[in-house]
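In structure tokens below, several structures.
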Structure I
Amino acid sequence: MTDLTQPVAAGGALVPPLPPRRGFRPYVEIARIDHWFKNAFMALGVLLAFFYRPALFDVSHAGTLVAAFFATCIVASSNYVLNELLDAPLDREHPTKRFRPAASGEVNAKAAILLWGALGFVGIAGSFALNAPFGLSALGLWVMGCVYNIPPVRSKEIAYVDVLSESVNNPIRLALGWFALVPDRLPPQSLVLAYWMVGAFFMATKRFAEYRAIGDPERAARYRRSFKVYDEARLLASMVFYVTACALFSGIFLVRYKLELILCVPFVAGFFALYVSLGMREDSPVQNPEKLYRERGFFAYAIGITVLFVTLMFVEIPVLYDAFGVEPSSFEPLWRID
């Protein structure tokens with residue numbers, strides 16, 4: 001393993017790493033607690049569970065959901081520790097990531113490995129304590145972290161596979177939200193695939209923004225091997241592919257289960273267009289999704305779409321089914337709008 005205490009070249013200059021800090025702060029930082037918000041993607045699985053079994057919408061299940069969320073966060077932090085440790089040599093080629101704790105020599109590699117294993121064990125054990133399907137999903141999340149980061153597979157270095165193997169965590173999180181409440185059924189596969197593709201769109205847009213921010217193809221290739229294959233045109237084309245696939249799979253779910261969601265379509269299309277425009281910015285904020293809340297207009301728009309989506313999931317509007325000639329689903333709505 002690379003010695004993290006040695007000086008490294010970054011941007012053509014020799015940049016000595018910072019001396020290791022005492023205490024736990026660098027280890028807390030590499031666990032990326034500020035990235036736990038990504039586990040909010042479990043919410044769609046929870047929402048689907050309520051849609052499938054309305055009786056589950058009860059305060060008695062709050063404790064289960066809280067436990068499921070924190071178990072998932074611990075597993076995710078195990079993956080983040082591994083990512084920070086194994087990416088340290090490459091992060092030193094990035095204009096900002098070279099200041100991360102592992103890349104700058106602020107953590108001990110052996111201690112970080114122990115932290116990775118401990119977090120993984122605690123998170124997976126806690127997940128199996130909830131139920132077996134939830135535990136298997138959490139194990140899948142952890143295994144995908146290993147596939148993404150550990151040689152010789154290290155899927156993050158293979159163009160296109162990197163995006164798909166990272167974004168598969170989206171449908172895994174959906175499954176975690178679903179299985180926390182409904183362990184005896186699988187969620188709708190059309191929406192699972194759509195969730196995978198929307199995650200791939202977000203990840204491809206992040207790659208696009210990173211490539212533009214680095215601004216040097218040779219340096220970009222040193223930072224991330226997949227950039228030897230990628231360029232701006234290929235990344236843009238992949239973004240179009242992923243968002244189109246997401247739309248098609250979502251359409252299957254929409255027609256099969258919930259036609260009311262068609263009212264969301266123009267707003268969701270606007271959301272994707274807005275996200276691409278953010279990706280086009282100089283030093284784009286989509287490079288760090290955990291900081292997108294600072295884009296107040298975008299954040300407010302995203303919240304508005306979420307509220308509309310959740311509302312329409314539990315509303316029935318019969319006139320839509322008549323207009324499109326579609327048979328209503330067998331699920332009983334909370335509200336009916338005649």
Structure II
Amino acid sequence: MKRSKIIGSGAGLPDRVVTNDFFSYLVDDADEWIASRTGIRERRFVQPDESTSDLANRAAKAALADAGISGEEIDCIVVGTSTPDMILPATACMVQKEIGAKHAFAFDLNSVCGSFIFAMDTADSFIRSGKARTALVIGADTYSKILDFDDKTTCPLFGDGAAAVILRATEGEEGIHQTFIRSDGNGWALIQVPSSGSRKPITAETIAAKENTFYMAGKQVYIFATEAIPELIRTVCDQAGITPDDLDWLIPHQANLRIIDSVSKKNNIPKEKFLVNLQKYGNTAAASVGLALDEFRRNGTIKPGQLVLVMGFGGGLSWGGLLIRF
């Protein structure tokens with residue numbers, strides 16, 4: 001059976017480290033206030049002249065080096081992002097030029113924080129169908145560009161980053177075994193940037209009202225995540241003919257430690273099986289699970305032969321998972 005095997009991965013992170021103390025203007029004892037509610041201790045922010053494609057390019061080049069291949073071997077580039085460099089053209093085309101992937105087709109995909117999972121599923125479909133042999137998948141976001149820094153319920157949660165994975169067709173057991181993606185448009189209004197497109201174009205008035213910044217109904221999103229992710233785990237395992245006990249590791253969306261703790265309890269899965277790095281990077285949106293995958297793959301935590309469930313969720317509402325044999 002043809003599968004999509006991960007042959008390389010890489011990260012693109014800004015140099016600027018922002019600790020919780022940065023937000024002391026919003027709350028007293030910001031470090032304890034943020035860490036106790038989320039598990040986040042610090043995050044990275046881009047400089048004013050850095051863009052999403054800059055981080056995506058770094059991640060792509062790191063993944064190519066890890067795989068030991070050149071950009072000319074890439075057939076397909078899918079960039080998952082909700083903070084593209086601009087409305088058009090696709091950020092993926094900028095990456096294509098930068099890495100010299102002259103034979104590839106390239107496009108963006110937006111499922112907010114679930115974008116990396118949706119992009120991986122899409123690239124896997126191209127590989128399984130034979131339309132591509134080697135695909136570059138990137139999750140990249142610069143939420144520091146769209147945050148309302150007067151909103152203490154959202155701005156301390158997010159960081160900037162990019163993660164890239166290179167998939168290649170294989171006939172072996174390694175690779176993506178099962179995918180699951182879902183959306184519920186009934187919840188589209190829970191996570192949004194109200195003035196950012198044709199529905200409500202950006203004007204001086206919408207900027208003054210901060211409608212061009214990120215909004216999230218935190219309580220409702222928490223309820224959604226703690227219900228959808230446990231169901232996702234059961235569904236993917238059932239479809240693959242395994243049980244959660246068969247999983248060596250789980251990589252959840254790195255949004256909030258409380259959500260991960262809730263999922264662990266609901267599925268009776270030890271917390272030690274959840275790979276987490278949100279304390280260092282915060283919620284990097286589309287880059288979130290890719291950054292964790294890259295880090296724990298490179299440091300040897302994830303070992304050859306192990307079975308890993310990678311999961312994401314975000315605006316739309318959208319959620320999904322990938323069952324991967326390494």
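From I, II, which structure was FRET efficiency 1/(1 + (r/R0)^6) of positions 109 and 309 (r between Cβ atoms, R0 = 30 Å, to 0.05) = 0.10 calculated on?
Corresponding structure: I.
Given -9500 as the derived value for helix-only ellipticity at 222 nm (-39500 (n - 2.57) for each DSSP H run of 4 or more, over all residues; to 500), which of the supplied structures I, II does it correspond to?
For helix-only ellipticity at 222 nm (-39500 (n - 2.57) for each DSSP H run of 4 or more, over all residues; to 500), the value -9500 is produced by structure II.
If relative contact order in percent (Cα under 8 Å, 6 or more apart) is calculated from each of I, II, which structure is the one that comes out at 17?
This value belongs to structure I.
Determine which structure produced the value 28, 56, 15, 1 for P(r) over Cα pairs in 20 Å bins from 0, in percent, calculated from the coordinates; the candidates are I, II.
Answer for the origin of the read-out: I.
The value 0.10 for FRET efficiency 1/(1 + (r/R0)^6) of positions 213 and 317 (r between Cβ atoms, R0 = 30 Å, to 0.05) was derived from one model only; which of I, II is it?
So the calculation was done on I.
Out of I, II, which one gives -0.52, -0.91, -0.98 for log10 I(q)/I(0) by the Debye sum over Cα atoms at q = 0.12, 0.17, 0.18 Å⁻¹, for residues 53-180 alone as computed from the coordinates?
Corresponding structure: I.
Computed from the coordinates by the stated procedures, all read-outs in this text should not be read as laboratory data. Please read these numbers as outputs of a predicted model, since none were measured by experiment. Cβ atoms are built from the backbone, for glycine too; each structure is taken alone.
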